[in-house]
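Below you'll find the structures, each written out as structure tokens.
Since every read-out is calculated from the coordinates, none of them should be taken as a lab result. These numbers were taken from a predicted model, which means no experiment stands behind them. Cβ atoms are built from the backbone, for glycine too; each structure is taken alone.
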Structure I
Amino acid sequence: MLTGQLALLVAAVFAGAALYINLVEQPARLSLDDRSLLAEWTLSYRRGTAMQAPLAIIGCLLGLAAWWQAGHAGWAIGGLLMVANWPVTLLAIMPTNRRLMGINPAMAGPESRAMIQRWNALHAGRTALGAAAALAFLWASLA
């Protein structure tokens with residue numbers, strides 16, 4: 001079923017992008033001085049949000065559509081895991097994001113660096129949700 005395979009593709013892209021941020025981009029930016037670190041995080045955050053937020057919604061809608069078509073619970077589970085990124089972001093990660101966005105890069109220092117490190121730990125939850133959604137979609141597609 002094409003809808004389900006598209007859901008799997010979207011979840012895999014979401015999870016892959018999130019994993020790249022955690023394992024590649026974050027360690028690279030932590031090698032920068034505090035001012036450059038905050039400036040890079042701000043740019044990356046805006047671009048990442050523009051990519052990942054729609055992927056979470058599209059993955060959810062495709063998963064629910066596949067569930068409606070096929071009736072396998074894995075599609076619904078995957079869809080709900082994809083959309084769970086929204087409340088996790090809004091409730092758990094957004095307070096840190098707002099604090100970081102409010103810091104003038106010229107005032108960056110150990111506190112902003114620590115917040116970016118905390119942000120990465122929180123972002124790992126988004127990575128886990130994306131990976132779990134991809135696995136749920138894979139399970140449903142193999143049924």
Structure II
Amino acid sequence: MEIFVDADACPVKDEVLRVADRHDLTVHMVANSWMRLDDHPLIKRVIVSEGPDAADDWIVDNVAAGDIVITADIPLASRVLKKGAAALSGTGKPFTDDNIGMALAMRDLNAELRDSGAIRGGGPAFSPKDRSRFLNELENMVQRLKRS
């Protein structure tokens with residue numbers, strides 16, 4: 001089991017490392033540009049070429065069943081679920097086969113509403129409660145996958 005982080009805008013890198021360190025899991029931090037990260041033996045920095053889906057494509061090409069992907073990108077979550085990996089948002093919401101279809105549909109609907117001017121702005125700001133929920137869910141996810 002390894003953890004892949006869609007790292008460009010990920011607010012929970014430190015929390016990922018805490019859980020990975022506790023379970024001795026390799027973490028691939030994937031981004032389009034250099035990231036300031038601690039030098040840690042479990043962290044593998046992956047810098048991909050510029051492009052809209054370069055980081056997503058690298059993750060999908062390298063993830064395997066039983067791995068975990070941290071992302072807010074719903075289409076990426078859908079792609080990794082098809083490969084048998086688990087997907088978790090930075091707010092601690094797991095993406096599953098049961099909820100990914102609705103998440104994709106809501107993403108598309110919200111994009112259409114923003115484009116038409118019917119709604120403005122994004123979702124709520126990232127909160128300490130989100131950080132706590134993420135840490136708890138990632139720990140639970142690792143333990144579940146280790147048992148299976």
Structure III
Amino acid sequence: MTIAEEAWDGADGVRLRDDMRSELAARYNIPDQEVEAPTAETVSTFLVARDPDGVAIGCGALRVLDDGTGEVKRMYVSPHARGTGAATGILRALEDHARRLGVETLVLSTGTEQPDAIRFYAREGYHRTDGYGPYVGEPMARCFALDLT
């Protein structure tokens with residue numbers, strides 16, 4: 001497996017993010033409701049994981065917030081590739097990028113209908129926090145943070 005930085009608007013990244021939106025819409029029975037959706041202009045890093053055949057199987061982005069905190073965005077691994085280590089690899093690479101950018105704390109939000117993601121982030125050392133930004137008071141949000149120092 002390889003994990004590398006790619007253009008936000010590349011075909012594989014767009015496909016993976018579309019697949020993620022479709023999966024979340026089915027889980028929550030609502031379309032994507034994110035208030036501040038990431039864009040090519042707002043993410044500092046977008047990574048794509050590829051299997052040994054070069055097929056894109058996962059992605060993740062990093063957005064640096066005004067206070068120097070980094071936010072993990074658009075973490076997704078295709079269902080057939082879950083359990084391969086792709087998610088952990090993407091997350092660790094995002095953490096490395098964040099450190100190089102001087103980020104001291106990473107935050108992220110997942111949701112109540114994603115118990116697999118909640119378990120994953122807890123297993124990877126992230127701890128539950130109160131909501132931040134648009135997730136403050138959002139009952140379906142489950143927010144996490146990791147100290148990078």
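Here are the numbers for this structure:
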quantity	calculated
If helix-only ellipticity at 222 nm (-39500 (n - 2.57) for each DSSP H run of 4 or more, over all residues; to 500) is computed and equals -27500, the structure in I, II, III	I
Which entry (I, II, III) yields the derived value 11, 40, 37, 10, 1 for P(r) over Cα pairs in 10 Å bins from 0, in percent	II
Distance in nm of label points 7 Å out along Cα→Cβ at positions 112 and 128 - structure with the largest value, from I, II, III	II
